[in-house]
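Pasting the structures in now, so scroll down.
Only the coordinates and a few stated rules stand behind these numbers; no lab work does. As the structure is a computational prediction, the values presented were derived from the model and not from experiment. Cβ atoms are built from the backbone, for glycine too; each structure is taken alone.
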Structure I
Amino acid sequence: MIPLVLKRHWPLGLAAIAFAAYGWALVIATGTGHDGAIGPHFNALGADWVIFMTAGRAIFTGDLGHIYNQLWITQTTNSQFAHWLSGPLPAPLFPYPPVYLLLIAPFAKLSVGWSLLLSQLAQFAALALALRKWAPDKSYLFFLAGALLCPAASNNVVAGSNAVLVAALVLGGMALVDRKPLLGGALLGLMIFKPQYFPLLPLALIASGQVRAFAAMSASAILFTLASAALFGVSLWWDWINVYLHPQEVAGMNATEWGNMWDESVSTCMTLLGAPRWLANAAQGVAILGCAGLVWHVFRSGHPQRIAILGCAALLASPHLSNYDLVLLGLAALKLVWDMPQGARPLFVMLPLLAWTAALYNPPRAMPLGLITPLVLLGVILALLKLPGASRAPTSAPAR
């Protein structure tokens with residue numbers, strides 16, 4: 001089903017399809033040996049995934065104790081996957097806590113091509129199921145098509161990352177907490193593997209009085225953590241913490257700082273605009289506190305757009321934000337389009353289009369237009385806050 005506002009402003013819908021085609025054309029070009037023929041150079045499909053595979057294979061080769069060693073992960077990744085990469089990765093880093101190894105392990109012994117394909121298919125299948133819970137009515141096909149076509153989703157395939165899974169867990173978990181609080185909470189607990197997005201989730205459950213869901217989330221996160229500690233050793237957790245307490249350098253390059261240079265977080269955008277480090281960090285801190293207060297308010301009041309707002313707030317508050325992470329922003333943009341009045345002006349309809357395509361004009365270090373990304377996130381949040389009751393909107397039942 002096509003939203004009424006898109007029927008009226010159909011040229012914007014055609015523009016969205018064109019941007020979607022370009023995003024998936026980048027996937028095809030990169031995966032068929034024509035990397036950079038259109039758009040930016042990505043090195044190869046799954047440039048992030050091969051780093052995850054290096055860590056996953058270390059489980060079976062006895063090298064697990066090295067995965068947080070910057071020199072080892074750099075040399076091993078570029079050596080093991082030299083046949084796959086078009087050139088050495090400049091600063092590979094395995095940034096995830098050991099719980100993420102539990103999700104990588106099932107794919108670790110497969111070839112890089114098959115493991116990438118199957119892992120991405122699993123993520124999109126999970127998102128399709130989550131959207132079915134989030135949008136149980138006739139709007140489902142619109143959200144499913146919009147999610148699959150979203151440039152951030154195709155960028156997730158290019159990188160071989162996990163943003164589609166993140167969207168599935170956040171949307172699916174939050175959509176289930178009223179009807180099936182234990183299952184919904186358990187799904188949200190799995191988000192412990194993405195710690196920069198995790199803190200706002202229990203805050204939302206507490207604000208909405210979802211005691212059982214909060215208990216299930218806590219239990220799930222704890223069990224997930226204990227399972228990783230039992231299988232891989234407690235010391236691996238200390239190694240992960242040490243990556244951020246004492247960043248390492250290889251050939252004069254700090255992989256953590258290098259990654260942050262190429263993201264679109266509030267702090268990075270402020271830095272690129274010339275702000276000193278203290279001011280950039282302060283701006284990020286303000287964003288974190290503001291988003292926490294916002295999430296508390298919308299879940300406490302049972303705002304009909306609270307799940308979409310939560311997704312945007314998690315991105316805006318995060319100190320590290322990559323192109324593919326904007327899947328949540330793309331879904332919030334679809335939500336805004338679905339609930340937008342038919343008589344909305346074209347300029348207002350441009351906001352969700354700008355949000356849905358955000359992955360194509362980022363990162364800001366390469367494309368200065370990306371500097372507006374925090375403002376786009378804020379704009380979508382404000383637009384969602386001002387929407388009317390949205391009787392057609394996919395959301396969970398009012399908080400109890």
Structure II
Amino acid sequence: MSDLSYLSTNDPDRFKTQGDQATMKAVVTMGNGGYEKLDYCNVPVPVPGPGEVLLRILAAGVNNTEINTRLGWYSSSVEGGTEQLSDSDSESEIEDGGWNETTPFPLIQGTDCCGEVIARGKDTIQPDIGTRVLVRPCMRLNGFDSLDNLWMASDFDGAFAQYVKVPASEVFEVRCDWSDVELATMPCAYGTAENMLHRADVKATDRVLVTGASGGVGSAVVQLAKRRGAHVIAIAGASKLDLVRSLGADQVVPRDSDLSAALQDSPVDVVIDNVAGEQFGQLLKLMTRGGRYASSGAIAGPITTIDMRDFYLKDLTLIGCTAWDEPIFSNLINYIEKGEIRPLVAEAFKLKDIATAQQEFLKKTHVGNFVLVPPRSLDGDHDL
């Protein structure tokens with residue numbers, strides 16, 4: 001893979017139109033703060049350069065990622081869960097609030113993209129015009145031998161718009177009968193889930209404990225772990241247990257239960273945990289000797305307590321998962337095309353209603369993913 005460092009967004013003037021330049025509707029996040037930072041406006045249609053393609057965005061998923069980035073939750077100064085800043089209307093810029101460095105505001109967010117190839121840059125011959133694709137949002141900056149990575153919509157402009165340009169190497173054709181909205185639930189949540197299972201080397205013989213199992217990533221983990229043949233124990237809110245069970249979970253446990261009692265003191269081989277917070281230490285106590293713990297998030301709070309004796313006396317492996325390994329996205333496309341996983345669409349919203357969508361997302365009463373649909377025409381009319 002070639003160096004992708006040119007993708008980094010650092011020119012705020014890119015949103016200024018010149019002459020007769022074509023414009024599109026987009027949600028531009030102007031900085032750290034509340035919903036007032038989400039500006040639904042006209043911006044120039046991006047022009048693909050060498051090695052790039054221009055996509056018409058068919059649908060874009062909503063994730064914790066966009067909300068956390070807007071609020072600056074990734075800053076080391078934030079110690080609480082993701083709800084801590086949910087009502088923030090601060091004007092301050094958080095210097096270390098980005099994934100890899102300072103977030104390049106103003107920024108078009110949108111990590112999940114289902115799109116159609118409508119143009120190619122110079123000397124770019126694939127994929128064909130008209131191809132429906134998913135975009136791999138986690139791009140390995142210097143190839144897969146390095147963990148350096150760039151994330152669409154955190155490091156450069158993403159899919160909360162009518163069009164986006166991305167490297168041709170990062171788009172994957174998908175052949176299936178799913179709707180655009182269904183496909184838009186896949187990239188971030190399912191890619192993240194598959195990456196954690198891949199890094200933890202989950203096998204059919206493993207007992208896997210999944211926290212937050214009704215969320216976008218958690219519900220994906222349940223399906224993907226069952227696809228590998230593992231025995232899955234899923235933790236979710238009491239009202240969502242039946243749906244989580246329908247995804248294939250072998251055992252469902254209400255959130256806030258006594259986990260040791262619920263598991264009858266039977267240890268687990270793998271914990272996939274994007275919740276963290278106060279339960280982190282207890283999760284390690286539930287693990288068998290040589291167990292593997294993988295995480296790519298901490299929605300209940302990043303500051304945790306660990307009994308180091310649980311860690312070293314049990315020979316545990318703790319695995320942080322941000323950069324995706326090479327097979328992850330092609331695996332995901334393969335699973336979709338074979339019908340081995342299914343999408344969970346909580347609700348679809350018009351792109352201009354992004355604030356409403358994020359407000360509903362933060363209520364955490366849904367199962368699966370919310371999706372935004374941009375206008376089909378450049379005049380901004382929606383047909384959702």
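Which structure, out of I, II, was distance in nm of label points 7 Å out along Cα→Cβ at positions 210 and 234 derived from, given a value of 3.2? Label of the source structure: I. Using the calculated result -5500 for helix-only ellipticity at 222 nm (-39500 (n - 2.57) for each DSSP H run of 4 or more, over all residues; to 500), pick out the matching structure from I, II. Here the read-out was taken from II. Structures compared: I, II; top value of distance in nm of label points 7 Å out along Cα→Cβ at positions 122 and 186, i.e. the largest, recorded for II.
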